[in-house]
Structure I
Amino acid sequence: MLPIWKLLGFILYIVLYFSIFEPYDRWPPSSLKSSFFKVLPVAHLILTVISTSSEEETHTKPPAYRRFVTLGLVFSIAGSSILWDYFRLGTVLFAVAQALYVLAFGFRPLGSGPMAASFGVIGTALYVYVVTDLKEGTELKVLLLVYTVLILIMAWRATAQFARDTTVENFCGCAGAVLFVISDLILAVDKWKGSFHNAPFWNMLTYFVAQLGITLSACNTRETKFYSHVVKKKE
């Protein structure tokens, strides 16, 4: 079963973040304090994956899956903590996180061609839309291209896994991946295409829920059942 009771701290940290900094129509000022409270929810998710992995119940996902998700959360924390002060480096760290999530979701089975093509079209459209008015240099455009490719591959693989096997953990992974794309799109639109109402709130909310979905995909377990066999002796 999913460790819902272990997520009380995650919810508390999100409430604290929104209560202290009120990131509704403005981004919180960059500081050690804001970075600390921003990464607390994801840090709690790391502990959730680790604690669930140590339990003796049968896990629905293999150890490698849980390991890649844990590392992805770690790199997400690193990227989130420095994103505003060092945007390029933060984006690189998030790109590593997306690559780790891709490794978690895997490439087998590959899935249907139309699904892959759809994500390719979506990725191309989003990238062109974001960089059309981008005045920064080529270096940032290349970095954003690499990141867009990685996050769309991540969302494609999560969706393909859910299409193959509609289990609760695959649904959580798929929902988390899609929300991650939405969260980053909100950030990009607000940063380069003009701010819109409550962008900081929706960006952080979708980001936290996205990480929650990916975490839950790694934490589902099922009880191990023991069966007794009665062997009757032949007379």
Structure II
Amino acid sequence: METIATRAAALGSPLSQLDRDFGLDPAPDGTSVYRSPGGSIAGIAPGLRGGHQRANAALAIRALELAVPLVPAAVRAGVASVSWPGRLHLVRRAPDVLLDGAHNPAGIDVLVEEMRVLAAGQRIRVLIGVMHDKDWSSMLRSLARITTSLVVTRPRQARSADPWRVAAEAPVPARVVEDPADAYADLLATSRPDDVILATGSLFLVGDLLAAIDPAWGAAAARERAAVRATARA
């Protein structure tokens, strides 16, 4: 933060800091209130799950506010309609199935904390598939805090890690089902209605599962993976 503030001052650029100058605060009715030096907008209900998405929404609103005058109705509608396949994406109920493309230790840590809230008191069953060049050992240790068992699979991508090696290093009991669609079907068949199934570890795994569940979702996930690859090249 000190480095960013120093650079902004040197360039004469205005600096807005989340939770100091602006934010999106929970309201008693379950919605949120955006606040900034320009005023406030009540009744905001982010379409994405997770407390971290409130921070993301606040940043997006503030960036927009610095460029154009805010229209409260448009802000409410825009934030509510955001869709991001594969990010705490609830794809079915009883059992609840959540897909999340977290693929590094920091992302998994955030996911674990969100799952503590979203699935409090429920049994969480984790399906994981990772890329071999990721720090999946740290990811497994974090996921072990919320689950007692893992199913490890192999995303349909050349960079995928060997699921047998991943399972062998898991800090909780793990079994391998090599094909993602078969692994998903197996978890559905062996879960209770009040269980929660969490599939994570890779956007490629999420894409495989979305395509198996609904071709339209699979197409959306393919676009996100392409965007990730383009960002990595840049």
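Since every read-out is calculated from the coordinates, none of them should be taken as a lab result. Since we're looking at a predicted model, the values are computed, not measured. Cβ atoms are built from the backbone, for glycine too; each structure is taken alone.
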Next on the checklist: One of I, II was used to compute helix-only ellipticity at 222 nm (-39500 (n - 2.57) for each DSSP H run of 4 or more, over all residues; to 500), and the result was -14000. Which label is that?
Outcome noted: II
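For structures I, II, calculate relative contact order in percent (Cα under 8 Å, 6 or more apart) and state which one comes out highest.
Largest calculated value belongs to I.
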Checklist entry - Once FRET efficiency 1/(1 + (r/R0)^6) of positions 20 and 204 (r between Cβ atoms, R0 = 41 Å, to 0.05) is calculated for every structure in I, II, which label goes with the largest value? => result I
Checklist entry - One of I, II was used to calculate distance in nm of label points 7 Å out along Cα→Cβ at positions 132 and 180, giving 1.8; which? => result II
Next on the checklist: If distance in nm of label points 7 Å out along Cα→Cβ at positions 12 and 36 is calculated from each of I, II, which structure is the one that comes out at 1.7?
Outcome noted: I
Next on the checklist: Say we calculate volume of the Cα convex hull per residue in Å³ for every structure; which of I, II gives the highest result?
Outcome noted: II
